[in-house]
Structure 1
Amino acid sequence: MAPSSLTFILDKNLELPVTEKPWKEILSEAGIKTEATTDLVHIDQLLADDGPDIAYVPGADFCVMLVKGNQHYRGLTIATSKFTGEPAQRTLLVVRKDDPAKSLDDLEGSEYGYMNKSCSSSYFPPAILLQQKGKKLEEFLKIKAVPGWQPRVDAVVAKSIRSTMILEDVWKMTPENPEVAKIIGQYVPCPPAILIVRNNLDPKVVSTLRDHLLHYVPEWTNVYGAFRPFYFADVQTFYHELSQLPANEL
């Protein structure tokens, strides 16, 4: 379908199984080569250089690109909550069950776990919540990179960090969580992952991708549910709040 090779980079944490059927065959037939990585700095640099033709990235990453004026890409599809089917999600601030903290205000000076500085659910929400209080994330909390989704809750329980923020869907997938940890805050609306394409990408390739993405049935254990067509309205509130952050937090 595509006469020349196209490049598709994606955040491996987002769990789109591009090396498995049917995606492996779909992408190969379209002439698309994939690179899945957890190196978000690498992904961000490639996108800043307008390198990949297609990318699957955290919603916050795409919004940061827009805030910084990168108009070379557009959203094609957006992931949804597997529980509600909506792109707007809650991310929960959690601590151990026996922690005396009752809100974010009580955590000043303590260790906070986040996935990476592109993370829509664990890095930007506390930064936004604190900015609304006139405070800065890295001055208020001691931030610590902790990989994974549920493993961050496990790290809270193990006392290697005091708190983290985690998608409500991830929290719900482990029924034991409320027995060992508690929710003391939240941020809404947290944007899920977005698949973006270069503005001048071949319309036939775009149409093929969109069709397969909208019919894709993810495993229930995946972080996200099915895809929907992307509309800027899905991220407008988050984009506005993100744009209020200091430049050194983006």
Structure 2
Amino acid sequence: MSILDDLFSGDGMGDIYGLIWIGLGIWAAVGLFFYIPAKRKLDRINELEMVWPDVLADLAEELRAGMGVESALDAISRSRSDRMGVMLKAAVERMRDDGFGMAMKDFAKKTESPMISRIVSILNVALGSSGSFATTLENISEEFWEIYMLRKERITKTQSTANFILWGGSIICPVLLGIIVAVFGSGKAGSITLDVKLDVLNQAMFFYMMVLGAGGVWMQSVILQTTKTAIWRMPMYMFLATTVLLLSLKISIV
């Protein structure tokens, strides 16, 4: 407990704040436990969505060459060594027993991508219509790729700002405030004596850092559209912000 005693030895930072800090640490560990699989799931979905337009374009090309839908999907799945190829192989296997519609619905469900699921539904309708299935595939592929690239461009342009908000709230701001209070907390600034109630100030800053850490996560998540994982990341950055503040309060030029 000597480390905790030293960390919370500042004015106004009693045992209750140590317990709150420990609680934040436990909450952060729980959040990390849920965040890692959620992040991996999002990465898998993004990986599949990134290559999906290529699959649609290749399928349209194979159909125009005279191949059937099942044969075309089989050829595409064999030409790919990524996750999409593995999932398409499974879809082709099921297609032989249940047909294109059921197999692709199951494929879309396994991708866990709402956008891929919507496109598969459109393809099922298009296959049963009298129009050209290959033309529909080409149009969908182009539209999907444009949507994906627009989203990627928007994220690229805003990612630096969003990350600055996150790290500013969890690292930069706690460091700056902690240093200011640690250096000038003696109540003197040159020949001027200041009436500073450090116990109240330290307590207020501790809770302010909790809010700032949580707010930074949610602001970044809204900008980058990653709110599905924000609830699990929030306690980690709250714990980080309060820890950085506590360490910064230990800095002294005396």
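Here, each number is a calculation from the coordinates, and none is a lab measurement. Here the structure is a predicted model, which means the values were calculated and not measured. Cβ atoms are built from the backbone, for glycine too; each structure is taken alone.
Give the label, chosen from 1, 2, of the structure having the highest value of FRET efficiency 1/(1 + (r/R0)^6) of positions 115 and 171 (r between Cβ atoms, R0 = 30 Å, to 0.05). Present the calculation step by step, with values, prior to reporting the outcome.
Details: 1: 1.00; 2: 0.30.
When FRET efficiency 1/(1 + (r/R0)^6) of positions 115 and 171 (r between Cβ atoms, R0 = 30 Å, to 0.05) is computed for each of 1, 2, structure 1 gives the biggest number.
Given a value of -7500 for helix-only ellipticity at 222 nm (-39500 (n - 2.57) for each DSSP H run of 4 or more, over all residues; to 500), point me to the structure among 1, 2 it was derived from.
The read-out was computed on structure 1.
Comparing distance in nm of label points 7 Å out along Cα→Cβ at positions 59 and 179 across 1, 2, which structure shows the greatest value?
Top value of distance in nm of label points 7 Å out along Cα→Cβ at positions 59 and 179 goes to structure 2.
Consider the structures 1, 2: one of them gives 2.0 for distance in nm of label points 7 Å out along Cα→Cβ at positions 35 and 83 as calculated from the coordinates. Say which.
Only one of 1, 2 returns 2.0 for distance in nm of label points 7 Å out along Cα→Cβ at positions 35 and 83, namely 2.
Computing mean projected area of the Cα convex hull in nm² for each of 1, 2, which one ends up highest?
Across 1, 2, mean projected area of the Cα convex hull in nm² peaks for 2.
Given 1.9 as the derived value for distance in nm of label points 7 Å out along Cα→Cβ at positions 203 and 227, which of the supplied structures 1, 2 does it correspond to?
1
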